[in-house]
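Below: a set of structures, written as structure tokens.
Since every read-out is calculated from the coordinates, none of them should be taken as a lab result. Worth saying up front: this structure is predicted, and the values here are computed from it rather than measured. Cβ atoms are built from the backbone, for glycine too; each structure is taken alone.
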Structure P
């Protein structure tokens, strides 16, 4: 379908590196959008095959720019320099877009006063013949557009592939941070959400292909099984920065608007603790507990069901990568809470319940050493 002259123009940027098996399906899903983009810029980040020849049949809509290998962030930034559209859609070279996604988004962008828009996406296994088998959905874990930034701090539940944003947003923010060899999309999303207004559109955007192929650039290459650990190490860098520099009031959410000020501030501390635990920032987690204990807010009324849930979430469901080096710090925090007197007892009880739940999860995954270390914490007198 041709582009509507009254609709916003969109440039699609596809950074690629050695994805010969998956690139064509990705490009076809973009070329065949029911609302055509202004252009599709494929930035070849030094692939070992001729990307331009592979995609020759899709010209002139698709143009290929080749550069020396330098990683995805630099490739996206080069694409941004060349892009002519009012809006930018950055798309991965191994995924497959929903064919009507762009049409829905440009219509919404034309009438809504927002800077970026995003949908949800499918998870899909890559089969031997290259086709996809849908295995689930991934949706943002929030519904309030006013809370996008703080909710993103809890975890990256928005895929960069699903975001269509004004080009001026990228220009203002200076593009993608090239100091991050991975998780650069999450870091950008946080800066985007902190400064600009976004909106969720409840439609599928693409299918994320789950496969065993290599990831990263020539200088930062890793296998699929290493993805969690690699990304977590980068997530921790910028999440710790926000936790240390944002005012406590930033984290007041999941609490009634008419709640008393002490309850709001206590929930703010609990939200910070959950965010720190989610990325394994255990020193920050420990320091935040010290601040909460010193504030005497634990002594103000009994913990609510929502507050107990926060304690459960911060330790009960974390994976082995997050929990690997946590035991000693958790032990110290438990002793500090016990020393706080009666106000700390219900907190310790809930944390121990969460640790028991976590230990059970690790036993099921045969992580017996980690499970045992958590059970020892549960048994602390």
Structure Q
């Protein structure tokens, strides 16, 4: 009997990120279907104790890791455990940077049965499972340097929503890298609308964001129809210099029936006090403007798992994000709101570094948003960090 050992590395090394993964591994489920059709006996490896002890040349060994930190730990585990006689180079390990070609062969579907067996055998829970997962399209044209999906140069169609919907009555999680930027985005959102009209008892979620850099009226109308079935849509305004994105987010919000959340990146390539000052100002400029229009910002501190960039201001960033009460407009919300007395010097240091703009974190957000000179204050920040200002009014 030939075996296909499929290693869910994010589950094996779950201790580092205990809340993840929340979904079964899409690529491994596709490979399970592929190898079963080839006559292999499939074994999903999800705990260290199930890692096979020796290598057999007739077997297949494939791993998948969404988080690079888990992959590093997995390699260490195999190297240090003398009871495991499988050379690491004999395991084909895929990451989001690699193309899983076998998983994209026409006719190959997600095989959920190995994850079902996992739950029955070891009572391991995935927060969003049972469910349906899949892609309508693959690829993104943006190639952002901090993103894990950079290997595809174009967006291609791979499945229909009917093909993804295998487990009846269970929610659908669409994993598309950049569905809104697909050449056929209008068609896809119209198809979602039609599908959901006939499946009103299930939930559907678009896991990755709406690309707000290229917005057309036709796409907005199609998104508006489909958005009735999404509880939340995500977008991103990662680079504050792309301030036109804010104008586009305003348009998206006009058409969307779902609540909008927006990722805001900070902490990338910070080398000086001036870099830190402009980065915090750029983040607060986005945060307050988004709150003004009723979009919930999500702070996303840049963390380099590959350790190519060391942020010497890391402790200031983590203090700032931990102690500044985000997510709501409040007349009590300032950097000093909840910190213990012994941490006040850290807050004082951040305030001092912001110099003439210290008011952005010492004045309650509610008062800033309601200030009759709100637009002038936001423009003063925009002028300092050298971006074009778009009014929230």
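Once mean count of other Cβ atoms within 10 Å over residues 79-86 is calculated for every structure in P, Q, which label goes with the largest value? List each step's numbers first, then the result.
Numbers: P: 17.2; Q: 11.4.
The maximum falls on structure P.
Thinking only about percent of Cα pairs over 14 Å apart, for residues 231-278 alone, which of P, Q has the largest value?
Going through P, Q one by one, percent of Cα pairs over 14 Å apart, for residues 231-278 alone peaks for structure Q.
Here helix-only ellipticity at 222 nm (-39500 (n - 2.57) for each DSSP H run of 4 or more, over all residues; to 500) has been calculated and equals -14000, so which of P, Q was it run on?
Structure of origin is P.
3.4 is what came out when distance in nm of label points 7 Å out along Cα→Cβ at positions 23 and 39 was calculated for one structure; which of P, Q is it?
Answer for the origin of the read-out: Q.
Using mean count of other Cβ atoms within 10 Å over residues 159-166, single out the structure from P, Q with the greatest value.
When mean count of other Cβ atoms within 10 Å over residues 159-166 is computed for each of P, Q, structure P gives the biggest number.
Quick check: 20.1 is what I get for mean count of other Cβ atoms within 10 Å over residues 135-142, calculated from one of P, Q. Which structure matches?
Traced to structure Q.
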